[in-house]
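Presented below are the structures under discussion, each in the form of structure tokens.
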Structure P
Amino acid sequence: MKLTNKIGVIVDSFGIGVREGLKKAKEVGAQGVQIYAIAGEMDPANLDAAQRKELKAYIDSLGLEISALCGDLGGHGFQDVDANPAKVEKSKRILDLAQDLGTNIVTTHIGVVPHDKNGSVFAAMHAACEELSQYATNMGGFFAIETGPETAVHLKSFLDTLSSRGVSVNFDPANQVMVTGDDPVQGVYTLKDYIVHTHVKDGIRYKEVDPREIYGSLGYAPMDHGKIAEMVRSGEVFREVPLGEGKVDFVNYFKALQDIGYTGYLTIEREVGDQPEVDIRKAVDFINAFK
């Protein structure tokens, strides 16, 4: 197996701001970057046409391209029907910004997909995702749901109910290992028709808990929530670790991506740790070892 995919880095993982993060991404050997575009200087409302053009020119000058923008708006995703109109509208504006900056992918979390397809939460999520899916398809783009809150089979069952693939998948193998205990290798084959972007991250799961404890869910408040939340914070439930030190089978994960014909980015995400740059450099070396 010989990987040919480009390597991306989430700029925000460096914790040094967008411009400095872009330079650092180039320095560590990435070809592309993913950037959070939900607030501050990257909020679409804070970037006019001239500023977007200037930022794209700056990214181009570094020899980089954007693999995706991150448009995760939090708050249980799209489970709250009253909050959805504003969230859907902002999501559209983030996709517009993505197009202006040279990518057609926005990654997001939509909330934990419920098993009850007749409930109000499922209906709210479906309506929001259907609207976003049509908007994305009409402009040749994608809203890519990050894996983790549910198994690959369950996520596919939700995606299959939408009228287009404008809502697709950002595949994160570590989230599956850490939260649901799902097999990310099989998950790639299950979601093969929907994967448009990937994260490269590793992790270990220590205890089985309801994914709603990790991500939250509208109307879900178990009696022992505080105890489990503290276990999550302390790392008793799962732990993100540097690439190669966790339970993701990267040999077969990368092979699965090749098998389904995925040619997009492998974007490094490092959400924890005191030395993100060190870990990201090691991650770049780790991926390059497969090339």
Structure Q
Amino acid sequence: MRLLIFFVIFILLRLYAYEPVLMFFSNSPEYVKNDGYLISGTVSQFTPTIIYFYHLNDTDVDKKIYLKFVGNCEAFINFAFSSSKDNYFKVGNDIGKEIFKNFNPKKYYINGEYIFEMDFISQFLVSGYFWVFSNGRIDFEAWVGSPNYRYILPTDKKHVKGIFGTGRIVTHVPSDLNYLVVGDIPLDGIQTNMLLKGTYKIFYHFIVEREVSGIKFSARGGPSIPLYLIKSKYGEFVYTSGGVYKPYEEIGILNQQIYIKEFFTQPLGACYYPVYYKLDD
């Protein structure tokens, strides 16, 4: 019966695939200069959780990031990583596209320990996530270095490390409102060293239910890339751009008539928030 409940809950979650309840955010120190712990915590039973990384290997040696799960249960896990030496916007965009386009959790049996490892190349930024949903408790710890040597890395007092309640921010958009604002209010954490400006990895869900002639994008906090998923009367599609848009310029990113039922978006790593999406009548 417990296993059946687990699968039923997972299938229901799969309808809104990628939306976690809890996020462990590892971005401090952003520039990693030594081997050591990045973040640790617990994935609770039947609690969709995301573990998100954003770090640069600021050494002359190629390394690994290790993530060890400890437990005795079954889990659905989806993970994706991207890295670059000089195009940080691409890294954030790659991860955003993976969540919206290629979210496909695989089943894992955690029996004792299970270790994942990610390449952490010298002077490269690496970003990525693990999405976890399990039928039992899983403890985890992540670190840089060898599997047998690690110590706690201090935060850099400029970037975020901590635990945040996530999920979706739902807004019913009135017929006379044309601007959809994303990432304007910092997220306060459950256990963290600072506020999460930009609300990275929060899902914004706008219920629109009207026809528009196009969409414009305006970066307000700094250079940014648009990414969204639209559910319309005729199916759904994902839009993203490889180009980076400068602040305070309204750029047309959709120039066609479309009936929008729901509009989903999420702040991307390396971008600056808030951003606006303008719906043209």
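Only the coordinates and a few stated rules stand behind these numbers; no lab work does. It should be emphasised that the depicted structure is a prediction, and the values quoted were computed from it without experimental measurement. Cβ atoms are built from the backbone, for glycine too; each structure is taken alone.
Quick look at the numbers
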item	result
Structure responsible for 12.1, with mean count of other Cβ atoms within 10 Å over residues 102-109 calculated and labels P, Q on offer	Q
If helix-only ellipticity at 222 nm (-39500 (n - 2.57) for each DSSP H run of 4 or more, over all residues; to 500) is computed and equals -12000, the structure in P, Q	P
Of the structures P, Q, the one that 3.4 was derived from, the read-out being mean projected area of the Cα convex hull in nm², for residues 214-261 alone	Q
For distance in nm of label points 7 Å out along Cα→Cβ at positions 206 and 254 computed as 2.9, the structure of P, Q it came from	P
Volume of the Cα convex hull per residue in Å³, for residues 86-197 alone - structure with the largest value, from P, Q	Q
Comparison of P, Q by distance in nm of label points 7 Å out along Cα→Cβ at positions 22 and 190 - largest value held by	P
When distance in nm of label points 7 Å out along Cα→Cβ at positions 94 and 110 is computed for each of P, Q, the largest belongs to	Q
